[in-house]
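Pasting the structures here.
Bear in mind these aren't lab numbers, they're just calculated from the coordinates by the rules spelled out. Just so we're clear, the structure is a prediction, and the values are computed from it rather than from any experiment. Cβ atoms are built from the backbone, for glycine too; each structure is taken alone.
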Structure P
């Protein structure tokens, strides 16, 4: 990264920009919520948990690192390798801080964003390459990121309440206010929906289990099954789940565009 004006291969620039765009879309998807939460709620009604160091209790810290990723938009202005590297560092550090902050640590958005940011740090240091080994490594590491993130979700769903459909049905009945969700609830009785969710929930568990195995599965299989699966989850939970999933979807799409 010793030359600001490196002539980077177009496929690597395209890949990085696609990923950054999806990452930012997920990060700011709940922008209205975080605007009220970070700049009004935790300021007007501060809640202190002594477990967290003072730095990770500060409302100003949370506000700063939530807005800091706006600077990564520079990668869409000039395709400089230094810009991509700095963007990746900003994305990763911002995710890491909010992942450890008392007011944001329970939002999975910052967990998936962190791992995807780490992948981009590695990628930004290799953007000058266009050899076959680079493509293989990029895809393999991307599949590891997807697998790692879904492994936790898969293990967490190995409970009787989720396997029998009760937990997912409760989420769907109480939290989904989208147009599709409303129409589904209007078309079926609650009893029928809970019966269907006995199978839907099992499919979700199996699907997350498959994505947890991404590192040992063919890339195309993960893409063609994983992306529709991740998009479909929103039908049974809430559209806000895309704040967690957009960066993973973007990672798979971006790496798929990484061709000579």
Structure Q
């Protein structure tokens, strides 16, 4: 499994994005095992999840809700708080996230048609997202948060793809082909947001603090998600 830094560097090279040294220095924290989204522990959680279609469907429904929420938030920021090139990038990003939501919804239905919701699954629409209208206009923090969310997604999709590739079969091959397209979008999202975050590192001393705060926030989210997945795996194993 390649390091998180290597995955990000690949995305930057693929999309022709250059970044400053301060940004590169900040990435070092993502190569530690404490960065749960790309850890060996999360890999095993994801392997157990993908081995159980009903549990995988439950997680994909949560992905769909999060992607839909992200699409709404990004579109709101694009409309109300951005202009020029950034606005165009955000509009495209919002459309990508809406499409990902539809993809994950379809995959969940395909993997477990008619299945009851998992015991620890949140009700539809309860994605934990705040009201976009409460956004305070802090574009710098928004860009750092969005960038780190996309890095988390890149790690997640990378693990899914490696697990599915190691266990070939009709279902896994089809699933991996679909997730390949989502992964390609996430690579682009990581790259274009990296360009903006790198600029923030060059002009604002607060960027390092913001970066560390959001890294910790997404690690906490990953622990919560891992707990839900493990709970659902345990319930399905007993049934």
Structure R
């Protein structure tokens, strides 16, 4: 098995692996027969306008089939997107998007400031975010040593998002130009998924490169940084509670 599959499975092991959304340009009955092997069930399929991209939400995925899908993911044959648990999670993610109506894939000053400010805030509270380029912006993933109830996760994340928006305003930048989606979200955990590292974005065809403070890495260096991130381990729950208490005292 490709070593990259092992890395992805280790990083995202806290997410439910029995269901996924698969993005691919493959389609047709022969492909569906292949996709649904091993007892996998199709919940829905759709055709998007992003280069004739097809999306399939599937469930009942046994471990062996998920391993095969992740092999295809790292080979660039599809993107595997996973859903969060509806109650509690040991991983969370900030999804920052360019909120302009036109030219919304451009890297605007507000986005550059937001991702660096949010990264800095997370690190100041003891988290170690993995920052990935993703289409209109960036994903910031953080792992925890154990599951935390989603409402509590959201409480921490919404306060960090508010601090980031306030910092943008203090810099004279418009925080409304950066849309911050928080995952998990109890309202959408069963319908909204996120692409895993190693994917190619459906709209711009760009690999999900790692963003360091020195800048965006190329694909090979991103994989090396991803493996290095795993070596840092997950944030302990005591540290999470300490961060939550500090942020709650501020807001």
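One of P, Q, R was used to compute helix-only ellipticity at 222 nm (-39500 (n - 2.57) for each DSSP H run of 4 or more, over all residues; to 500), and the answer was -26000. Which one was it?
Working: P: -21500; Q: -26000; R: -11500.
It must be structure Q, since only it matches.
If we compute volume of the Cα convex hull per residue in Å³, for residues 143-214 alone for structures P, Q, R, which one ends up with the highest value? With respect to volume of the Cα convex hull per residue in Å³, for residues 143-214 alone, the highest-scoring structure among P, Q, R is R.
Could you figure out which one of P, Q, R the value 17.0 for mean count of other Cβ atoms within 10 Å over residues 167-174 was computed from? Spell out each step's value before the answer.
Numbers: P: 17.0; Q: 11.6; R: 14.5.
Comparing all candidates, it corresponds to P.
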